[in-house]
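Please find the structures below.
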Structure P
Amino acid sequence: MANAIPLLEGTDASGGYLVRDTYGQTLQDALLRESAILQLCRVDRVPGKRQRYTVYAGRPTASFVAEGAAKTATGAEFSEIVANVKKMASVVLYTDEMLADAVEDPRILINADVQGALADLVDAHAIGKSNGTNLTTSFDTALRSCSSTNEYVSGGAGLASSVSAALTKVEANGYRPSGIVLASDGRGVMRDARSSNDTTNPVYTPGFEREPDSLYGLPISYSSNLSKFSDTAGANKIIGIVGDFSQAVAVLRSDVVVRTTDQASVDVGGTVQNLWQQGKTAVSWEMRAGFAIHDVNKAFSLIVDAS
């Protein structure tokens, strides 16, 4: 009897061992990407289904030694993190009449929004939250799992002191903070902040300029997937993330690939759309990416509003 099982790279038994893993260098640089998290972390293009990184995780020690005495032996430590590539996709249906009658091709017009949706999906699963609600990440690690937290101090320069407290924790663990992620309404918080000694002039925007691009010299990005400052306080309310984003890496297996067909059948919420028979065209956007973090509990610290 013929073997009808498809070849899959996810399991070695189905042929996955033919698709090689790849090894990356020690975590370092950051590259700009659309999502708030990927703007700050390193982004690597990879040829395989999985990327492995060797990480320097320990430090040697030194001590004074008396003449003729034995020198103290010390060690260092290397560990490894793995970023597995995952697939994300979106399908949009059009009628033939829409494509024929439209002044501009709607498939082109919607490209930017679909790419934005994919970037938002990556951002949500890298954080572990979608619009402030906890989710189980499809990536190998999520920043929400960080155990280091700092309670938000509201009013005046409270945001700055909350960020400073988070920076101090990361620095105390031997890491160098490189970025700040705030909730999407963080811009308004900085524009509206006033000192108790001067209730007229804003704290963060002298001369009523726009909100700053950095705080304590670190770049700020904003994510709609974090809880908003204006939301009700609660145990799961994370409004900011501070950390050494050189310890986070996103791997990109392929850019967004667009495919079009009018021959297939597509299941839309349980209703099958027969494209050729119904005169419709389906456009599929697909990308493959992964995300992983080294030492999330020490290299990062969360700003929460729990009380």
Structure Q
Amino acid sequence: MNRSMSNFLAGLGAVLMAQAGLSAHAQSWPARPVRIVTTQPGSSAELMSRLIAPGLSSALGQQVVIDNRGLVAAEIVAKAPADGYTLLLYTSPLWIAPFFRDVAWDPVRDYAPVALAVGSPNILVVHPSLPVKSVKELIAFVKARPGQLNYGSGSTGASPHLSAELLKSMAGLDIVRVSFKGSGQALVALMSGELQVMFPTAGSGMPYVKMGKLRALAVTTLQPTGLAPGLPTMAAAGLPGYESVSLSGMFAPAKTPAPIVDRLSQEIIRMLRRAEIREKLFGMGLDVVAGTPEEFAATIRREMAKWGRLIKDAGLRE
């Protein structure tokens, strides 16, 4: 046997042994509790983690614990062993934040998408004193008063901020951003008349619309949603192609064995499709998506291309 053939067979043997080791690991998984690392207590990601955990625990036969780590959750999981015992439930800022600042993770390199869980739409609302009742009327009103109207948002790069910037870009509007520590503070300012326009989440904004404190013009999903009943989409109301939805999903560290990722994905998607889970998430202002790892990965690539282009072209800064 010549040397090249000997080297080839040795390399093949190493690969097969490694694959056998991964297969054995996947078959024995999970042998201990699984941890879901997520954001701060009370956030939609944290609440969803606690909703998913009991069913996932039952399906896996192991305890599933929730670990609230706030802003460092993404970094923790990026550096965790790829063994299926540390997961991340996070929202769109995971892949949006790197466009605004240096972060300790790479949204593509450091994670294996497991399941695209839910989407949280925004609604376009105005103060009731504004003499507009449609998206087209709002666009005309703002264009006639360049730089004179304000929109409010919470953190930079969050969906209320990017939804407004997408409107500005697509409609060619000059409207001034007023930044608050949180979207709740911006909503208060809008209802007091300090602001004129905002894109709160449907879950936070619709109660005030129903009370008559805000006027809703459209929802940011491509299709109408029960979270904002009766509202047209931004696309149907005059901005074809407009879509802005905050997404949440489950990740594992990169290089987690495919059988483990597949098992997790199947169990999580099965839970998300249960009527009682969908109902609870709907009550939290969330639409179930239940996307596969492949669908989740493709969505992240599209989202990064879209928002990265907008952020660059608009010169947005933190």
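Below are the figures for this structure:
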{"read-out": "Source structure (of P, Q) for helix-only ellipticity at 222 nm (-39500 (n - 2.57) for each DSSP H run of 4 or more, over all residues; to 500), computed value -14000", "value": "Q"}
{"read-out": "log10 I(q)/I(0) by the Debye sum over Cα atoms at q = 0.14, 0.16, 0.17, 0.24 Å⁻¹, for residues 72-183 alone derived as -0.71, -0.83, -0.89, -1.40 - corresponding label from P, Q", "value": "Q"}
{"read-out": "Distance in nm of label points 7 Å out along Cα→Cβ at positions 120 and 136 derived as 3.3 - corresponding label from P, Q", "value": "Q"}
{"read-out": "Value 4.6, calculated as distance in nm of label points 7 Å out along Cα→Cβ at positions 80 and 160, assigned to which of P, Q", "value": "P"}
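Every read-out reported here was derived from the displayed coordinates using simple, explicitly stated rules and does not represent laboratory data. Not measured: the values here are computed from a predicted model. Cβ atoms are built from the backbone, for glycine too; each structure is taken alone.
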